[in-house]
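Once you scroll down, you'll see the structures, which are given as structure tokens.
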Structure P
Amino acid sequence: MKILSWLIFIPFAAVVVFFAISNREEIAVNFWPLPFSQDIPLYLLSLGTLAFGFFFGALLTWMSVAKWRVIAMSRRKDTKYAEAEVARLQKQLQEVEKKQQPNQEVLPAVKPDVA
């Protein structure tokens, strides 16, 4: 899987680099409702758009799995509590079993009197 991701990433990175090198001319960007205009290189506009889309998508993905992270943390806490309760009950069971075992002391053997 790691090799496959590198096989996809390297050609894509090469295309992006070649695009940036070949598109250095400036274009006018108008911020429509505002009366502002800015001249920027085409590659900055396209790479900025790609970066914005990447980070916006990552943010949306992170927010969409927030529910599952909360559930996982809750279940982790429940598991720790259950493991502690099991350990406490096992210790309590061992103490009860020790109390229930009959005290088996070895008594000295008695020799019968031979008369």
Structure Q
Amino acid sequence: MAYMKVIQGETLPNFLESAIGLVQKTEMVTREMAETVDTKKLIYGGTVLPSNDGDATGILFETVDMTDDAKRPASVIKAGRIYGNRLRTALSAAAKTALEAKGFVILDAPEVEF
């Protein structure tokens, strides 16, 4: 007999404005960076790393599931064009300044109706 379980998912809006000038590097992320969602520990795409302040060096490219790992490699955006108003957590003024100094262009996405 088969058992089925329905898991509710969620879709995050695309925060990339353009692939032109996009620079990604692989960095290690840790479980301490994750937030607990139901039974999982997730670091969401668009999270400012290592912290949302003047120490910001990049933005996580896609969501990483840290439930079973203490640390793992992840793709981090190091420069490029992004929509700041589509990030899961709003950029602090210090983080925005730090990221712009590293080669980020931070724009506001237009509101679109479907």
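None of the figures in this text is laboratory data; all of them are computed from the coordinates on show. Values in this document were obtained by computation on a predicted structure and should not be read as measured data. Cβ atoms are built from the backbone, for glycine too; each structure is taken alone.
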The value 0.30 for FRET efficiency 1/(1 + (r/R0)^6) of positions 15 and 31 (r between Cβ atoms, R0 = 25 Å, to 0.05) was derived from one model only; which of P, Q is it? P
Value 29, calculated as relative contact order in percent (Cα under 8 Å, 6 or more apart), assigned to which of P, Q: Q
Can you tell which of P, Q yields 1.00 when FRET efficiency 1/(1 + (r/R0)^6) of positions 63 and 95 (r between Cβ atoms, R0 = 41 Å, to 0.05) is derived from it? Q
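P, Q: which one has helix-only ellipticity at 222 nm (-39500 (n - 2.57) for each DSSP H run of 4 or more, over all residues; to 500), as calculated, at -24500?
Details: P: -24500; Q: -2000.
For helix-only ellipticity at 222 nm (-39500 (n - 2.57) for each DSSP H run of 4 or more, over all residues; to 500), the value -24500 is produced by structure P.
Which structure, out of P, Q, was distance in nm of label points 7 Å out along Cα→Cβ at positions 55 and 71 calculated from, if the result is 1.5?
For distance in nm of label points 7 Å out along Cα→Cβ at positions 55 and 71, the value 1.5 is produced by structure Q.
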Taking Cα extents along the principal axes in Å from the coordinates of each of P, Q, which one would give 56, 39, 23? Q
